[in-house]
1. For structures P, Q, which has the highest computed value of distance in nm of label points 7 Å out along Cα→Cβ at positions 78 and 110?
2. Quick check on the output: 13.9 is mean count of other Cβ atoms within 10 Å over residues 118-125, derived from one of P, Q. Which one produced it?
3. Rg and Dmax of the Cα atoms in Å was computed and gave 20.4, 65; which structure, P, Q, did it come from?
4. Match the computed value 19 of relative contact order in percent (Cα under 8 Å, 6 or more apart) to one of the structures P, Q, and report its label.
5. Quick check on the output: 38 is percent of Cα pairs over 19 Å apart, for residues 70-125 alone, derived from one of P, Q. Which one produced it?
6. Given a value of 14.7 for Kirkwood radius over Cα pairs in Å, for residues 190-261 alone, point me to the structure among P, Q it was derived from.
7. If you work out Rg/Rh (Cα atoms, Kirkwood Rh), for residues 22-93 alone for P, Q, which one comes out largest?
8. Computing distance in nm of label points 7 Å out along Cα→Cβ at positions 222 and 238 gives 2.0 for which of P, Q?
Structure P
Amino acid sequence: MQIELLDTFLDLIETRSFNKTADRLGITQSTVSSRIRALEGLLEKQLFIRNKSGTEPTAAGIRFEAHAKAVKLRWLDARREIQAVGKFDRLIRIGIHAEIFEDLLTKWLDWAQTAMPKLAIYIEIDYSNQMILDLTTGSLDLAVLYSPQHFPDMHYEQVAEERFLMVSTRRVSLADVKTSDYIRANYSPVFDQAHRQMLPELDSSRVSIGHGSALTTLLRSRGGTAFVTASVASKLQKEGVVELVSDAPIISHPIYSAVHVRNCHSHTHLKLLKALKILAAGSPAGDGQLAATK
């Protein structure tokens, strides 16, 4: 199948106009029509209906959209990998939850570039649910996330522990924290449950945020009190933005690696995960252990 057929189909799904699709793709309207007819011939189904009110996809066209996007994504991935031949032996696509390892990610990539110089790495920042779906479809090869879910053929392993600390732009103790001044972090279901159990009095805060970068932005711009990762807390303390609420509880959260079972015994995956565990542990013997993984 020519990839141009999929490009034309997906654009027409969006524009619902043969004229607009022709303009956007820089081709003639007759070319758009011939491509759609060719695709309909391959599928043996009508994909669009043209009438006085415009162009609408048929039931078959609506159902084919997801498949067309998936095929195009695989095609783009294949092109990237083929074009990298000669520069790199392999491309690995890694998904990482937005809040995980703000400082550890740099160390992990630095190690990988030194220890595995022929490996090209693509990093996707996303949330756990979407990364698991991407692993099942093959859009990702490896993920580091907060919330594993039961999916067939998915393998999880705990690789580290994240620590969340309460910080404040005010000099306060836990007893002084008011819901009106509190930004309720909601990083994952596990974090949410731990917060409810430890701090039920702060559960009714008016503002709740599930993204660490947005929460940090609010602390900088408006001030307040919130839980952030230990690495973010350290950075904000050094900048003089916040102080620790020293008598507040620490919320610990497991961090997992996720791979499809087809990659469980991949040498590349095993080396990357071993290095990740060593870096996360932060032990004095870590440098020697890292050297042994090269």
Structure Q
Amino acid sequence: MRSIRDSGRIGFAGLGRMGAPMCANLVRAGRTVATTDIRPEAVVAGARPLPGMADLAAESDVLITMLPGPREVTDAMAGAVDALRPGAVWIDMTSNDPAATTPVRERVLARGAYVLEAPVGGGVEAARAGTLRIFAGGEEAVFARCRPILEILADPAQIVRVGGHGAGYTAKLLVNLLWFGQAVATAEALLLGASAGLDLGTLRRVLAGSAAGSEFIRRDLTALFAGDYLTSFGLDRCLEELTAVTGLARAHGVPFALSELVEDTYRRALDRFGPVDGELLAVALLEERADRRLRHPYEN
């Protein structure tokens, strides 16, 4: 398998809030990049726009998809697989459903191309800074071939090959599941504490320094306490990921009752607020039911 460290044409599909800064980082690193997006006006300076996925796939040594979810990946790759050249690599960086992606992966492999799943974590600011986390799944040799590209987009220390095909998607779903669960559980605890007369800032410090401490409490509560429900990701997409992971649990026959309650909370939030942006709108739903907002001045 030839190296792509010093050569290789990259095709990048999906120039949304995450994809655009990721693509820009590839351009700044000196890579030859072509792009496509369903919005013709979506462009990245220094990258050559192409009209569609088939055009992009035909020209790419490495085809990267960074799309909203499983449906979009399936639709996009329907027009790309037959245009991929043998030996090319498809890197899907979408937070995806391993079951939904299997048929696409099998078609790509049958084409004589390679597949690496590399969903990311870290949000828009990390995408801009090139410090994302990557949960990779696929063959070791393909991962090694693609690592120089991944290191442009992510913190090298945070690029982990979790296992074979499906493992990267699954790991990302589990990371998100636990974060959503922490958001719901922490909100319930804080609402109860505040209702019982505890100061939210003091309670946060107590929780952060205890066995109950988490990155959500130490980091993400700052946004919530300021009234920010983290609008960089859609509520409908949150539920889509939770539905994928609970479906995976049922397929494997493992108990998942607590996570199904988290999924139900996000489903009720979606019913209440609609498919708007806000990863923490499930917390807003709990606040409404408690008739209390979780607000506190910023503290270092």
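Derivation of every value follows stated rules applied to the coordinates shown; laboratory data play no part. Everything numeric in this text was worked out from a predicted model, so none of it was measured. Cβ atoms are built from the backbone, for glycine too; each structure is taken alone.
1. Details: P: 3.9; Q: 1.6.
Ranking P, Q on distance in nm of label points 7 Å out along Cα→Cβ at positions 78 and 110, first place is P.
2. Source structure for this number: P.
3. Numbers: P: 24.5, 73; Q: 20.4, 65.
This figure was derived from Q.
4. Values: P: 19; Q: 13.
Computing relative contact order in percent (Cα under 8 Å, 6 or more apart) on every structure in P, Q gives 19 only for P.
5. Details: P: 38; Q: 26.
Corresponding structure: P.
6. Numbers: P: 13.9; Q: 14.7.
Working through the options, I get structure Q.
7. Values: P: 1.13; Q: 0.93.
Going through P, Q one by one, Rg/Rh (Cα atoms, Kirkwood Rh), for residues 22-93 alone peaks for structure P.
8. Working: P: 2.8; Q: 2.0.
The correct label is Q.
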